Structure P
Amino acid sequence: MHPLVLRVTERLVERSRATRAHYLALIEAAAQQGPQRGKLQCANFAHGVAGCSGHDKQTLRLPDAANVAIVSAYNDMLSAHQPFEHYPPLIKQALHEVGSVGQVAGGVPAMCDGVTQGEPGMEIGLASREVIAMSTAVALSHNMFDAALCLGVCDKIVPGLLVGALRFGHLPTLFVPAGPMPSGLSNKDKAAVRERFAEGKASREELLESEMAAYHSPGTCTFYGTANTNQMLMEVMGLHLPGASFVNPDTPLREALTRAAAQRVVRLTRQGGEYLPLGHIVDERCLVNAVVALHATGGSTNHTLHLPAIARAAGIQLTWQDMAELSEVVPTLAHVYPNGKADINHFHAAGGTALLIRELLDAGLLHEQVQTVAGPGLRRYTEEPFLDGERLVWRAGAGASLDESILRPAARPFSPEGGLRLMQGNLGRAVMKLSAVAPEHQVVEAPARVFHDQAELAAAFQAGELERDFVAVVRFQGPRCNGMPELHKLTPFLGVLQDRGFKVALVTDGRMSGASGKIPAAIHVCPEAFDGGPLARVRDGDPIRVDGRSGELRVLVDAAELAARTPLAAPPPAAGCGRELFAFMRASFSTAEQGASAFTASLEALR
């Protein structure tokens, strides 16, 4: 093992000793009570099985049968989640074949950032993660279940499912993906049309045709954003079956993997003889592995929010400092859009997660001796699934990359370090994703131009006011102010200005997520402007230095002058599109560095 990876892991274990011990005691107490349905009062049990077939009712009265909760994020408006429509019958049939039962225990909401981007609904996107976690808890609260299958793919859905499931960490739990859509119009060509539209050089009809050629069928969007980063992380964390992440929907292999997931989770129950609860899989080593894989692939910056929140749900105190130190020694092995030209299907074909995990294991960057749903040890995840006739089998993954422009060995990385930088200075703390930013654009020092939302910046661009070097400060976009929406609408405008030769950067307490592109962007700034953070004191024209190489984030104003300024007051909260319903949640959000979670305070109180 690399000494720094070990050092960060040991520090994480020590820092989390009290909270992790409390968490393990909590789930151990729940596990000792055994399957709960056998202890329910007769009326309670009758309610729980009233909708079942006669066969399933009888099966559930047997102590050796397992009842598996199916928690699904299905809806047919999201392409990534549309395939889940047909999963419950498939899962139930697979469970019947091993003498067990499945019940759809609950559904969780699943909203699409791609649909809500730049719209009012985006302001409840991050809060939806908390709603999903609570919905998962409601689904599992009936005490009817011996295990769980979580069906989810996209941005806030998988983290929310995992946070909720971890509070029932005594249950064996397996995550079941749906896979990416087949490749359509390339992400590079799609981005080019967006930039031409921003300049008025492409019509709305051309833009719509381009977008629909890119997002064209059921399955996850093919760029390496938060959704596909989720899938990669679930595999590296040992919560998927090996090789399950990037098999396309509605294929025989996808169906075989879904059936196998259902039957595998039964074997992980006490009745199945290989009892392995979720809370024992997700430990400090598992989370370090997730961070390492995030860096090695240039994954979504949203996971600088999600991974700390997930960790805290398991009693583990993961910090940005941990993540940044790991980034220093983890090489970038993958270039998938927006970090490269390829899409996730190309990554899968070049060797995919099996090759990635093998390279990281052999380089001593991943903990191998971890628990996974496939059995002990992460080496199992260097294998790939195949169909031998109708039988699902695993065999060794690719021995070498089939395309080193997409996926490289650790000995020949794209970069010797990962794609994340911790930014610090008198403007606070932030993160920057460097893997998609060319070296010549990683340092910007220029006057500030201050905006309170992305629409103001768009209007300034259209008015021709931004034809110069500047640092865009977009504030009052943090979790406690307006829910921390993603700010993707900024990307085409800033990209055009950078292409015209101007030095531009972005500083914001909002999010940019997995599609963060070629612009140097210090995001998730905390403390946020809403809480009187330094961003609320910045004025137009203040020189700002954004140094992605050194991690410096600084307004070049005398400290006394900056302190003497009155922080600008936050704008009044917006109403409409349901945003007013989430005011109580915004008031409870922790800082971005603590996961921007409404649960942080309540979980910390359990120490």
Structure Q
Amino acid sequence: MSHASAWQIHRQYAATAARWTATRWRTEAERRRTLRAERKPLVADARRAVAQARALDPQKVTSIVHRAERELATAKRRVPDPLWLFASKAAIATAITARITLPLVPGRVWLWSAITVTIAVVGAVVWTVARARREKTGLQPTAEERALLGRLQPEHWREHAEQRGLAGTMTGRPALTESGIVVAVRLDGQWTATKLRSAEDHVRALLGARTDLRIQIKAGKRGGWAETTLRTRSAADGDNLQWSPDRRSLGVDTVTGEQVTVPLGERLLIAGRSGAGKSVASRPLLYDASEGASNALAIIDLKQVEGRLWDHRARVASTPRDVIALVDEVEAEMHDRLAVLPKGQDTWTPTPDRPRITLVVDEGAEVLTAADKVPFPVVDENGKTKTVTRSALPGLESIARMGRAACIDLWWMTQKPTINDGVPKQIAPQISTSICLAVRTPAEARVVLGEDAQAKGWNADELPAPGVALIRDGKRKPDPVKVRYMDKAVVIALPARTPWHRPTTSATPALTLVKSTTDTPTAASVPVQADSADARILTLIRQAEQPIRQKDLADQTGLAKGTVSKAIKRLTDTGHIQRQADGALTTNEAA
């Protein structure tokens, strides 16, 4: 073996030994650091106990003082020295022992040994200081967090749990994260995560936590365990939450610090009590829904407050009649798209001519109350005017059930989810994403986030207000999100866009609004949109040699019966076709 090869092997062995030594050093140093953090609070408690015992028995007549002093001495012995101090003591002890037992060793050897030890000690001190400086850039507990970490240690918890009515529970090792302190709690006997959640006041008293500190308790990853989080900090702290075009996310996750977005194409439920920030939280979403050539926004807002901010780039309905007309128009557009959807294609492809439509219902409970049984004057087949009542709910339910395939999405917003039909029964099951800001009661949180919400940690009734939300979409954890703030002035300053309107709006309504009996429409004055369900049905009726029945039209076109029925109703009202006494359909001669 050559000299170079031997030297290389020696270097490899030396590097391996150095890495092993460094790893062992770091492991042992971390172990000692952890034990010191856990046991030093116990020493402080023992010192206080000694002081109390000496105050009670200054003459040391009883054994209370001696017992407290023994416990203090035991607590001190259980606190290990830092590794650098332990290594220094070991080196000094070894040197003294060697000096006593090896008197014949030459002085020069002792000199170089002392120099070597000094260099090693200085190097260890320098390494420790450098490591401490690096650690300062990470998470450093505050005074409050240090106190809570000490009281969450298993030793402290075991000593005080029974006094606080928490016997049968035991904490694991707490960890400081960007969202606060997280600790696993073992549940023995009859304890469950739900029972521990109901005993939150006892936990707070044991920890001495401030009243407004949010404590989240949920089921752990294994049976018999719960996970407790003390929200002493937020990962969103220091983040600029002011909305801007280059910061277009909905908000920031307070646990992970990631930017949270909600993509278009989801059916949303946005809820929150008055003052929780529901309108502000929805503005970044409304911007995304109205931005781009293939996106269109329509807003139903009877309060005429939020909708007015967006009327330069969105279609806004602010009266009951306008609401019903808009819903009818969107529903007709949905049926037309579904009628011409190519075979084998699941969803409509948005284009600038027929974009994705987002229909937003603000204060849904108020809309259902106001836009119900609204009187409409109509003209019948004999030219007589009569009044019928209309409601927006059936059309909204139809859009919620069938709109996704036609790229028409319904967003429902309410601050009263549990009052009457705050969230209609036909619409609630269609919701794919729920955004819940602070609500007043757990019942409201369950309506918005699901019946299993609280059991899984979705406690929207404990959220601070305003501007903090929970987003449940089947993927996210129950981590609060700080939503971005989009000022009204920013909305008003957005570039204007042409609001969406159906190309042939006069053919859309199933009822013809008139001011007098002279307003009866004719087929000549109402064109039929090409490539729509109406056009296909009208063509078949014209091509038929004899009157055709509605059932035959459904069979020949392959359209759904409901689509055919609505199309025939529109064509009849606009005068393109007429229904004979036996129910058969034929074109109107005036057409």
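Some values worked out for this structure:
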item	result
Entry that produces 0.90 once FRET efficiency 1/(1 + (r/R0)^6) of positions 119 and 423 (r between Cβ atoms, R0 = 41 Å, to 0.05) is calculated, selected from P, Q	P
Structure (P, Q) behind the derived value 75, 30, 20 of semi-axes √(5λ) of the Cα gyration tensor in Å	Q
Relative contact order in percent (Cα under 8 Å, 6 or more apart) - structure with the largest value, from P, Q	P
For -13500 (helix-only ellipticity at 222 nm (-39500 (n - 2.57) for each DSSP H run of 4 or more, over all residues; to 500), calculated) the corresponding structure among P, Q	Q
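Each reported figure results from applying straightforward, stated rules to the coordinates on display, with no laboratory input. This one's a predicted model, so the numbers in the text were calculated from it and none came from an experiment. Cβ atoms are built from the backbone, for glycine too; each structure is taken alone.
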